[in-house]
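Below you'll find the structures, each written out as structure tokens.
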Structure I
Amino acid sequence: MRLAEQPAPAGSRDVNQLVSWLLDTLEFVRRTGDEWTGEGVHSPIHRIFCEHMLANPGQGWDAQTLGDELGLSPTATQYQLGKLNECGLTAAVNRDGWRVHHLRNGSLSNAVEIMTAEARLVLEQRLRSLEGWMTESEARMSIASQKKDDAPFHIQIRGRVPLTEGQDEMDAFLVDLGLLGDRVRRPADGSAPLGRLMFEHLLAAHTPLSLDEALEHWGTTRPRLTRTLDRFRAAGLAERVPRLDRLPVTLWSALQAQHGRRGSDWLMKKGGLSRIDEKVAKKVIKALNDDSFNVAKCEKIFADIAPNEQMILLNMLGGKLPIGWRLCGAKSSQVCERVLAKSDRTFRRIKRVAETLEKAIQ
């Protein structure tokens with residue numbers, strides 16, 4: 001199963017819109033343009049779901065019958081039905097040499113209830129692996145989480161299968177949860193892929209990982225590093241936070257640079273020092289003029305200034321505080337709770353849409 005969080009279709013009772021939302025949330029239609037196969041004609045999986053399974057939830061269909069009605073080959077129809085079976089929304093039985101597909105337990109709400117219960121249990125079991133891999137660290141969470149910085153939930157849920165040659169449990173975990181992307185890029189020398197290396201770092205790290213540090217570690221491009229880290233973030237395993245531990249260094253660098261370019265008067269008037277305590281501002285100017293302003297002195301002078309005020313000052317000076325990625329908990333249990341809470345939110349939306357769909361087609 002794939003889960004891609006979508007805004008809930010609040011108040012809508014349009015069957016096609018609700019079915020489209022359900023298919024998008026479960027990522028049955030994954031490329032822009034696949035939703036429509038022609039002018040005014042929905043995709044095959046949309047038509048199978050809407051025109052057949054929802055209209056007659058207690059019946060079953062084989063690929064030949066559906067293919068004749070949709071104008072598709074049995075192979076193409078079987079591929080669409082296979083996607084519904086894989087996520088657990090439908091099941092199939094053998095009858096007269098054909099695989100007959102049907103909504104599980106005879107209704108959409110029943111099928112969704114079974115599907116979400118199984119998916120949640122599988123996800124919970126897979127996340128237990130973190131307990132053996134993750135280093136417990138209270139220092140990791142010393143910087144408060146940013147409530148507004150929340151990415152749309154996106155994860156893949158696949159049960160454990162036998163390992164392939166050269167694969168270990170962590171490789172399987174990352175692949176089964178979709179954390180390495182759709183196309184896993186394995187280095188030619190046989191070493192671990194970038195996603196695995198970065199995940200191992202996050203598991204052991206006590207401080208957030210910035211892009212500059214990641215570039216130093218792995219030497220690839222910023223966009224690739226960001227995509228890799230954001231996959232962990234979208235799955236609820238990681239989060240972004242400002243690198244407040246780097247605030248003294250960044251603030252010192254900005255003050256030093258602007259003092260050299262524009263002087264003390266500019267710092268006091270337009271540079272933002274007038275916004276903070278006057279005694280602190282005078283200490284900064286004196287240290288800059290005496291050429292004794294260093295990182296340690298900057299940290300000491302600003303010790304009583306709130307981080308938010310320091311960040312505003314940094315912004316007015318034209319500086320920018322680095323962003324770091326970290327696992328979203330000091331313990332593995334906290335990370336698991338975060339991921340499960342996000343999945344539960346999506347599952348609740350799916351259940352509500354399923355109930356609305358059943359009422360709408362009655």
Structure II
Amino acid sequence: MAGNTLGHLFSVTNFGESHGPAIGCVIDGCPPGMALDAADIQPDLDRRRPGTSRHVTQRQEADQVEILSGVFEGKTTGTPIALLIRNTDARSKDYANIAQIFRPGHADYTYWQKYGVRDPRGGGRSSARLTAPTVAAAAIARKWLGQQFGTVVRACMTQLGPIVMPRLDWSQVHQNPFFSADATIVSKLEDYMDELRRAGDSVGARIYVEALNVPVGLGEPLYDKLDADIAKAMMGLNAVKGVEIGAGFASVEHLGSTHGDELTPTGFRNNNAGGVLGGISTGQPITVSLAIKPTSSIRTPRESIDTEGASATVETFGRHDPCVGIRAAPIAEALLLLVLMDHALRQRAQNADVRPPTPVISGPGSGRPDPL
């Protein structure tokens with residue numbers, strides 16, 4: 001099975017299944033000499049883990065990370081870092097009734113057609129459970145990028161189903177189970193999710209993620225543009241069906257006279273480009289929005305077929321997120337961090353000696369990161 005590694009110089013290979021003994025990843029390319037222990041990784045896993053509120057799956061996983069290699073006497077050695085997260089609360093029996101039936105909107109059908117093998121236990125390899133190792137790996141990238149450039153990556157939910165969250169107060173994001181930056185709307189979100197859970201249905205969400213203090217020059221045109229790699233990584237996240245960089249689809253209605261971000265000696269006037277021009281970072285904030293589809297595993301009966309092609313009705317029981325977008329903010333952060341880390345090392349490897357005479361300028365809401 002190919003397609004389990006993200007990145008070139010900072011590469012993360014993900015392994016495991018939702019209901020297997022453990023999940024984890026191997027990270028290659030982490031620079032040596034950085035202080036690292038499990039305490040650097042665990043907080044990000046705690047933000048993503050299941051069972052944190054009544055609005056998400058009630059699977060109770062501690063998601064305690066173990067560092068198996070690549071760290072000696074508290075510092076990275078430059079050799080592969082292996083991270084392990086043991087599964088302790090899998091209930092495979094919950095999936096017995098769908099072992100031979102495909103859930104509409106789920107990867108059940110395509111995995112079966114591609115591999116000829118079906119692992120119905122929580123979705124097996126297609127489960128969002130496999131995002132935990134991604135988050136763990138990205139915590140290492142977060143620390144390195146923060147130390148090198150002061151890079152900050154953060155995310156929040158901006159829409160849950162029909163409910164839009166217009167305010168952006170970052171201090172509120174970790175004060176509620178929805179990662180909402182709008183505290184005034186949390187009670188409405190809770191009522192909506194309670195109603196949805198009683199109905200046995202699910203809903204989608206919109207996630208916003210941004211990176212501040214990003215070095216100028218990240219990205220490798222033509223085919224490894226920074227925004228292209230960001231979009232690819234984000235589309236690799238379970239349930240994501242749309243990615244916008246900067247102004248995104250709103251650009252359709254813009255005029256060229258207003259869309260292009262004007263440059264001044266003191267910085268860019270705006271950031272419609274989302275911090276990327278020609279596939280290369282500008283030093284402005286990287287801004288990304290994700291559209292996440294409704295969860296496929298729901299109690300509502302739906303029409304489907306079984307593995308023999310006969311008509312069937314599917315109902316999914318067990319423990320599932322009525323909205324997978326609720327826990328997606330830390331995962332979106334992780335994917336952006338991994339792409340930035342990989343491109344930072346690639347930029348350093350090829351262009352560390354480049355020093356153009358033009359000073360680096362900043363943009364709205366950004367600092368003044370130095371070029372690599």
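Points to keep in mind about this one:
- Looking at volume of the Cα convex hull per residue in Å³, for residues 113-320 alone for structures I, II, the greatest value goes to II.
- The maximum of mean count of other Cβ atoms within 10 Å over residues 145-152 over structures I, II, that is, the highest value, falls on II.
- Top of I, II by distance in nm of label points 7 Å out along Cα→Cβ at positions 1 and 177, largest first: II
- Comparison of I, II by distance in nm of label points 7 Å out along Cα→Cβ at positions 129 and 329 - largest value held by: II
- At a computed 20.4 (mean count of other Cβ atoms within 10 Å over residues 9-16), which of I, II: II
- Origin of the derived value 0.00 (FRET efficiency 1/(1 + (r/R0)^6) of positions 65 and 313 (r between Cβ atoms, R0 = 35 Å, to 0.05); candidates I, II): I
- Label whose coordinates, when FRET efficiency 1/(1 + (r/R0)^6) of positions 89 and 345 (r between Cβ atoms, R0 = 41 Å, to 0.05) is calculated, return 1.00 (choices I, II): I
- helix-only ellipticity at 222 nm (-39500 (n - 2.57) for each DSSP H run of 4 or more, over all residues; to 500) from the coordinates reads -7500; which among I, II: II
- Structure (I, II) behind the derived value 1.02 of Cα Rg over 2.2 N^0.38 Å: II
None of the figures in this text is laboratory data; all of them are computed from the coordinates on show. The shown structure was predicted, so the numbers you read here are calculated from the model rather than taken from an experiment. Cβ atoms are built from the backbone, for glycine too; each structure is taken alone.
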